[in-house]
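**Student:** Structures given as structure tokens follow.
Every number here is computed from the coordinates shown, using simple stated rules; none is lab data. For clarity, every value in this text was computed on a predicted model and none was experimentally measured.
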Structure I
Amino acid sequence: MYQLSELQKYLKRINAGHFLDVATGEGDFLLFLLDSFSSFDSATGLDINPESLKVAQNKIGRQKVDFIQGNIRKLPFEDNYFDTITVSNSLHHFDHPAKAIQGILRVLIPGGLLVINEMINENLNPAQQTHFEYHSLKAEIDTAAGGYHHKIYTREELLEIIRESGLEPVVTTINEDPPIIRSHEKMWQFFRKLDDFVSNATHLPNGLVYEQRAQIIKEMVELNGFQKPPQVGILAYKD
């Protein structure tokens, strides 16, 4: 569950109208949005992965949300369709993030709101550095396997991407850190997740190196705990 109190302060003032959550994944950010906007007329979650959408649908429960399978490269909506569009921790999955934002803007009404939330790579404590190393390893494996997965950006890099897309950010928030994970149960769950995606990469040229790095990350977790990096929330309006 997202813990973004600084971003939530702004969203609590906003009637989102008809809003779209792009790359909604398993619905965690969408659930946060449903609880954060002061009001909305309709909510839509879009993702390319049908299995993720099933998880999101179960997570959202009885709240009225439309779930649509689709690709951000070709959004299945008319121009100027939504009042608000959101995207969380997904820009680093796009090979051309500024162009991806421009594609999103096509279906946003003039004067509509774009909300971007992203982890950032700045001023990390040891537990957050552990998460960064984990994320960097996963990004390298995903890219080596033929996908695209960039390491997380700095705040200034994100702002530059948004300006490159033609937008000017009007609000930027840095959200407080979630608790450091130290429980044995949570660590075991994390280790299992780490083992799963590394084991699927043993056939790649650097498979052995990935296994060695995964072991180092486990040692970092045991020493420092595990904590997501700070997240920046950025609000911008379409001209």
Structure II
Amino acid sequence: MDSLISSTAIITGAGSGSRMGGDIKKQYRNLDGIPILIRTLGPFFNSPLISNIIVTAPEEDIEYCESLIQQYFDTASKPYLVMTGGLERQDSVFGALQQCPEDTALVFIHDAVRPFISIELIEVLHKIALKEKAVVPAARLKNTIKQVSGDYLEHTLVRDRLVQVFTPQVFDFKLIRDSYIKAYNDGYISTDDAALAEHFGIKVRYHLTGDLNIKITDEWDLTLAHLIIDKHIII
């Protein structure tokens, strides 16, 4: 029955990639011979639970992004759209939400530069989202986290009550759309979709996973990503 539910994956790839530097934006950098964006899109194209895919990209990259997708995937097997992203991530996601098919029930919002997710994770999050309406993958913290003031430590946070969260973050479509509308009306800005749902008053479930669902933002992340592939580490 779950497969009859329409789910749209929004892949946010409109960033400039300036922190990594170089002539090629990070989402198009090769990771063991395959562009990071393509590795990220793979599980969504291959999962039967995902009905549609929307990719946000810089305006100047639309044709290039479309050509990459057509090179690596059977695009006739699943509807997809590459669209121009906004100035900020929140703008990109909100724009993509406007393009979701009318029958969309669940929305998966995922960073284009997190290539280490699996079809199995999509299945687990899908099942939880049907029941809870909002779920994010998360991992426990390994280090002590301190709050600071100026040049000094101010407060030690209780690590047992903290998690680090990743994507894909999965929501009931109407819930996350309304959360975005309220956020804009209130002038509330965040790079985390769950934060917008929380601002809307929604309780967001977390699902513990491994901590190697990394976001590739700099050269060290890219080095770690190569190690994950070379050592066949299972996420």
Structure III
Amino acid sequence: MKIALIGYGKMGQAIEKMAIEKGHQIVLKIDVNNANELNSANLQNADVAIEFTGPNSAYNNVLKCINSGIPVVCGSTGWLENLPNIEAVCLQKKGAFIYASNFSIGVNLFFELNKYLAQLMQKHNEYEVSITEIHHTQKKDAPSGTAITLAEQIMQEIKTKKKWVNKYTQQSDELSIISERIDPAPGTHKILYHSEIDDIEIIHTAHSRMGFAGGAILAAEFLVGKQGIFTMKNVLGFN
């Protein structure tokens, strides 16, 4: 598989290392120093693109890939207000696209646990739910995309929570997300249900970026040769 790697920070470098170990080829590497090289002509050399940049560039990068007919896997967070536009263009162009707030296989299993636990807890209003997420200091967005996904899953089940807030809150209709930035943490997410009697919590802690890199490559392998909009649930066979 020939990969166009858009974004060559720590995640991009981890993806490159694992992709080469799996026998894939990186045919294009884009970072801030050669962003002008992200064009249709160069993208035609790739079977798939993997995009991990940031909220300011992700939308245009993904759009270029779809308009060039290249399947694209995107892990950038903080730009989701433009996601419906991307999905509309993808369907119009008969392209292929996967977005995930987190590509780690472990985190996607954690998402399923989070939904199930919220279903169990929705009748027990003596428990107050909150989310804590810890990342390295270079992470540009807060809360993390993963934390937002976890919050949205909880709010789908626990109807008393109407919105999430990125702070500690005592408002009964708000779901608190506490964001901490500590080096060298790759990522920890904790869901806590607290009552006067006891606590129930589930935690996912990443030990390195290789879990995220492996999931992104697995998604790229899945996407080649397909048309449509997919999620990690499709990749992992949860649907």
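**Student:** Which of I, II, III yields -0.88, -0.96, -1.49 for log10 I(q)/I(0) by the Debye sum over Cα atoms at q = 0.15, 0.16, 0.25 Å⁻¹, for residues 58-153 alone, as computed?
**Tutor:** Source structure: II.
**Student:** Moving on. Hey, P(r) over Cα pairs in 10 Å bins from 0, in percent, for residues 66-105 alone derived from one of I, II, III reads 29, 54, 17; which structure?
**Tutor:** III
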